[in-house]
Structure 1
Amino acid sequence: MVDTPLLDTVKIPADMRGFTRNQLKQLADEVRSEVISAVSVTGGHLGAGLGVVELTVAIHHIFDTPNDKLIWDVGHQCYPHKVLTGRRDRIRTLRKGGGLSGFTKRAESEYDPFGAAHSSTSISAGMGFATARDLAGKDGHVISVIGDGSITAGMAYEAMNNAGATDSRQIVILNDNDMSIAPPVGAMSHLLARTVSSSGYQAIRGAAKSMVSHAPRPIKSTAKKTEEYTRGMFTGGTWFEELGFFYVGPVDGHDLDALVPVLENVKNMKNGPVLVHVVTQKGKGYAPAEKSADKYHGVSKFNVVTGEQSKPVANAPSYTKVFAHSLIEEARKDDKIVGITAAMPGGTGMKEFGQVFPDRMFDVGIAEQHAVTFAAGMAADGFKPFCAIYSTFLQRGYDQVVHDVSIQNLPVRFAMDRAGLVGADGPTHAGAFDVAYLGCLPNMVLMAAADEADLRRMVATAVAYDSGPMAFRYARGEATGIEIPDDPAPLDIGKGRIMKEGSRIAVLSYGTRLGEAMQAAQQLDRLGLSTTVADARFAKPLDIDLVKRLADEHEVLITIEEGSVGGFGAFVLHGLADAGRLDNGLKVRTMTLPDIYIDHDSPALMYKQAKLDADSIVETAFKALGRDFNAQAHLA
């Protein structure tokens with residue numbers, strides 16, 4: 001007899017609230033199959049979601065979402081959650097243009113009360129929801145599901161320290177799928193977890209607390225510690241208790257017979273923050289993911305039967321690989337070079353660096369603030385740290401960049417991957433702001449690689465530059481395919497280059513929009529507008545001689561960059577104003593990312609939407625001249 005598919009009957013979580021334990025198990029199996037099937041078509045984060053299928057089912061079965069607030073940290077665990085919260089019919093649009101986000105997103109569903117694509121924010125946000133609930137005199141629960149990587153970050157500690165000092169009800173579920181903090185999970189630990197979370201234990205505990213409430217402080221303190229440490233001897237979690245959380249666990253996150261009663265008990269607790277320690281396995285239930293080293297953390301489209309991923313054949317190395325290989329070559333010659341990353345060794349190329357120089361690569365975990373100051377300390381003692389952090393994640397360490405690096409003028413080298421728009425990960429991962437937020441800092445040198453050959457030169461330049469901090473940015477994905485120099489000389493600091501000579505239009509590019517600028521120049525030449533193309537290479541110090549030359553010899557000067565307003569274009573305008581070049585009829589146009597967040601799509605379509613492609617450069621030139629581009633293009 002074939003079981004009736006239960007997932008077809010669940011449109012929203014309320015539809016599963018009356019399910020029996022066996023029905024919940026069947027539903028979990030169906031959700032897991034649905035997630036595997038969907039991600040095989042879309043690609044995305046698979047392993048983390050498979051690890052929380054039973055936990056997701058249990059939470060939505062027990063709690064009254066969306067009235068109860070459920071926050072996922074990090075949001076890439078949320079695919080099963082999306083399947084169960086009215087988005088199953090769109091689950092095969094994950095990370096596609098116009099489709100579902102790969103993370104939780106407030107604008108997408110009422111079941112996503114808080115967006116989380118950067119980690120370690122859920123306990124702070126949960127405390128905000130809990131405090132707002134209490135101030136408004138409302139009821140309801142706040143549940144934050146935080147991964148074992150996310151909980152290592154400083155922000156999570158800050159939030160727990162603050163929440164633990166209050167009596168506000170807040171539930172934190174630690175999804176432990178990689179750490180060794182869990183004692184063995186088995187029948188005894190399940191029994192203990194159920195016991196300490198039960199109403200009977202809570203009543204006895206409450207009575208005992210009441211009995212000693214009027215006793216002298218030493219007696220109260222001794223009683224409290226005795227209860228905590230006695231419980232901690234059997235269940236673990238003393239560290240969380242010291243932060244003020246009532247610890248429950250560990251619980252097998254794939255055993256609904258264990259999970260459901262514990263969460264039911266926790267739901268009925270009246271006061272204070274609770275931490276439920278749930279042990280899970282990434283990739284659970286899908287053999288290829290379970291056997292994979294990264295548990296299929298992030299995958300492209302794949303064959304469900306074999307697990308084989310269909311990755312496109314690359315015509316050129318990625319910018320990340322070019323950076324990694326460049327740094328390795330430089331490190332062979334200079335033993336002062338060290339690599340630092342914040343939980344992204346694979347994504348930044350530091351994994352390859354660490355394979356060659358295991359004693360000179362440091363992964364500090366999800367701790368960008370610490371990574372920056374750690375690098376500053378090494379620089380202060382004569383080393384040459386390359387701090388490889390995505391542009392979007394370096395934002396998290398900005399105060400340290402200012403105070404610990406820039407003010408002290410320390411030669412930390414920031415290698416910023418994922419510059420510009422990044423495709424399927426969307427606006428939370430776009431490298432949009434680093435030119436603006438670093439360019440305003442004294443002592444900082446900024447470079448942007450237009451191609452892989454220049455990225456190789458910029459790594460060499462960073463090694464040679466010891467006069468202060470330096471940051472260089474480069475794009476995600478495949479490079480251009482040009483030849484990379486083996487042992488390049490460092491660049492002249494603050495000097496750009498002319499790529500093509502013209503006479504009427506000048507396009508000054510910063511970063512990998514240079515290819516689009518060259519295409520636009522060809523179009524403009526065909527349309528009778530002779531065009532110069534220059535590659536700035538540096539935003540700071542700006543090549544003011546090059547800028548003045550372009551201003552003096554052309555009717556229109558267009559700057560283009562893969563960054564926000566306030567970045568490279570603004571620096572050029574300041575330079576032109578200071579040089580008196582804005583008073584002679586020069587037409588200047590700055591092309592930047594628009595003042596909006598651009599949703600996920602393919603990078604090419606995102607740049608087209610941002611109007612940073614070749615056609616948009618041509619149109620900008622025509623508009624600057626007061627001419628109708630569409631009419632001219634039609635005549636041509």
Structure 2
Amino acid sequence: MKLYLALIVLLPLLGGLFNALVGDKLPRRLGETIACGAIWGAFAGSVLAVLDFSGPVRVEYASWLSDFDFKAPLALYLDQLSLTLTLMITFVCGLIHLYSVGYMKDDPAYARYFALLNIFVFAMLTLILAENLPLLYLGWEGVGFCSYALIGFWYSDPKNATAGRKAFIVTRIGDTAFGIAIVWLFQLFGTESISELNGMGFLMPSGIITAIGILLLIGAAGKSAQLPLSVWLPDAMAGPTPVSAQIHAATMVTAGVYLLARMFPLIGSSPVTLAAIAIVGALTAFYAATSACVQRDLKRILAYSTISQIGYMVLGVGAGALTASTFHLLTHAFFKALLFLGAGCVITALHHQQDIFRMGGVKRQLPAVYWPFLAGAFCLAGFPGSGGFFSKDAILTAVFERGGPLYGGLFALGLLTALLTAFYTFRMLFVVFHGDAAPSFEKGELKTSHLPAIMTLTLIPLALLGLSGGLLNLPGYLTEHGLLSGFLGAIPGFTAAEHASHSTEIILQIMAATACLLGLGLAWSRYTGQRREQSLATESGAAPLYIRLPQAGWMLDDLYRLILIRPFVWLAGFFWKKIDGAVIDGVLDSLARFTVRLGGLPAAWSNGRVATSLIALAGGVAAVLGYVVWAFFEMI
């Protein structure tokens with residue numbers, strides 16, 4: 001197992017270093033092969049680890065941070081959760097790397113791209129497999145850096161560079177809270193081992209556990225783009241589309257959910273923390289869904305949908321349904337990667353056009369993209385029978401079973417969000433793929449002949465996994481023990497709770513299916529047939545306020561600009577001009593002028609005249625004689 005874990009983590013790192021150092025000096029195909037081979041090698045190591053897995057194992061490779069009582073070695077921990085996520089990450093990222101070979105075939109900076117993409121996977125695997133919090137934090141910051149570099153990959157465009165900086169700065173807010181929690185945990189418990197910390201929660205008062213839980217929630221909100229730190233992810237679409245797929249499906253945004261699930265035995269004893277987590281997740285899911293309903297940029301629709309779906313996962317954690325959240329995390333990885341890669345095919349074929357209002361009729365020109373994309377749309381919308389339907393319903397059922405006014409209200413909000421999700425998903429599908437072809441993109445102008453086959457082939461396994469993902473954890477009325485529930489049940493905090501009655505599960509699934517079909521029907525009536533053009537005209541140009549507000553993300557960026565950025569800019573200007581310029585520089589400049597004038601007094605005597613020199617000499621002699629006489633009388 002020690003060898004397998006080393007291969008899983010080191011192969012992506014070595015592939016990234018190879019392309020970073022010599023990738024641009026060797027044949028392009030060699031660099032691409034090594035980059036893809038490193039990820040698939042890590043996947044092979046994950047499969048071998050599955051075959052050899054008999055229970056949780058801790059492997060220590062070397063000493064890293066050690067000072068007096070503080071110890072944080074380079075140690076990896078493999079249990080059912082980290083093994084499941086490692087398999088998913090390496091497989092999905094392997095497909096994204098293959099897709100990238102076709103997508104980036106004309107980009108001269110391919111070596112930098114594949115180097116960063118490999119290191120991104122290394123950082124996420126380090127985060128997932130870390131045995132202690134400092135090592136987890138190393139991977140946490142690693143995915144933050146790689147996302148910054150890849151979002152701003154085409155940095156010559158100021159918008160792309162700004163989007164990368166925005167992602168880096170906003171996530172630093174959450175990272176700071178997480179860092180404080182790490183230091184505080186060591187001060188309280190004297191250890192940074194995750195397994196040891198999870199067994200010590202009973203030693204501290206509930207107020208302290210609540211405070212630590214809130215700090216971890218802030219850290220998770222930053223990395224997983226939850227309210228109020230969600231503003232960076234829609235702008236993160238500036239990078240290449242495969243990067244978006246990797247960030248949204250298998251790395252980065254799932255890190256926050258993993259952190260909360262991994263630390264659940266410690267923070268789960270605080271009802272206040274769980275309520276805060278659930279509220280943040282539900283509000284974020286609803287907020288992002290409303291924004292996605294009126295977006296025009298294809299990738300921004302998918303970005304807001306990711307924020308919303310991660311909100312469901314966070315809601316599940318808040319309801320104590322860790323298995324359901326992990327279930328949705330896995331199915332979401334498959335269908336969200338599928339949707340982003342499918343969107344990348346459409347964008348490439350349409351000469352990098354991303355405005356869905358300038359698309360239409362793409363189904364006829366790109367059938368190989370349409371059918372897998374339709375499968376992904378079914379999963380995202382929670383269409384009955386798809387993987388997304390079962391995983392999302394598992395979360396809603398857990399929230400409903402939690403009971404009480406709070407969780408009852410959150411269940412209703414989650415169900416309404418499911419309706420909105422189906423609406424914006426099929427709105428996107430109908431506008432892009434159905435209807436008449438947009439005048440600017442008739443069949444002859446599509447770059448279908450230049451769409452590499454590898455880009456469409458990678459969609460097929462993702463579509464199959466997304467549609468069949470429900471088999472991972474079927475509901476209780478279909479099987480006595482779900483596959484995922486049985487596998488994860490041995491982990492502390494993942495212990496399977498009492499199943500809802502079969503009748504309750506069926507009723508809740510009928511409600512979820514009804515919400516999906518209602519959303520589909522609304523999208524069908526609005527964006528197909530005669531109403532299509534009218535609806536598109538209403539949402540473009542001078543759209544009504546109720547459309548412009550969610551289009552702008554409910555003005556969250558403007559709110560931050562008003563309450564944070566403008567006061568900061570004013571304060572910085574005040575300290576610059578009034579304090580630094582007027583006071584500090586003024587005092588120093590005045591002192592310098594005084595010194596110059598003082599030095600000019602003796603300089604006035606140096607005019608080169610003999611009479612002035614003789615007078616100065618006589619004055620000096622007189623002063624010396626006067627001192628001698630004074631000293632003589634003092635001695636007497």
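Work out which structure the value 32 belongs to, where percent of Cα pairs over 22 Å apart, for residues 328-479 alone was derived from one of 1, 2. Structure of origin is 1. Given a value of 1.22 for Cα Rg over 2.2 N^0.38 Å, point me to the structure among 1, 2 it was derived from. It was calculated from structure 2. Tell me which of 1, 2 gives 16.1 when you compute mean count of other Cβ atoms within 10 Å over residues 376-383. Here the read-out was taken from 1.
Where does the value -23000 come from, among 1, 2, when helix-only ellipticity at 222 nm (-39500 (n - 2.57) for each DSSP H run of 4 or more, over all residues; to 500) is the thing being computed?
On the way: 1: -11500; 2: -23000.
Derived from 2, not from the others.
When distance in nm of label points 7 Å out along Cα→Cβ at positions 112 and 560 is calculated for each of structures 1, 2, structure 1 gives the greatest result.
Every read-out reported here was derived from the displayed coordinates using simple, explicitly stated rules and does not represent laboratory data. Here the structure is a predicted model, which means the values were calculated and not measured. Cβ atoms are built from the backbone, for glycine too; each structure is taken alone.
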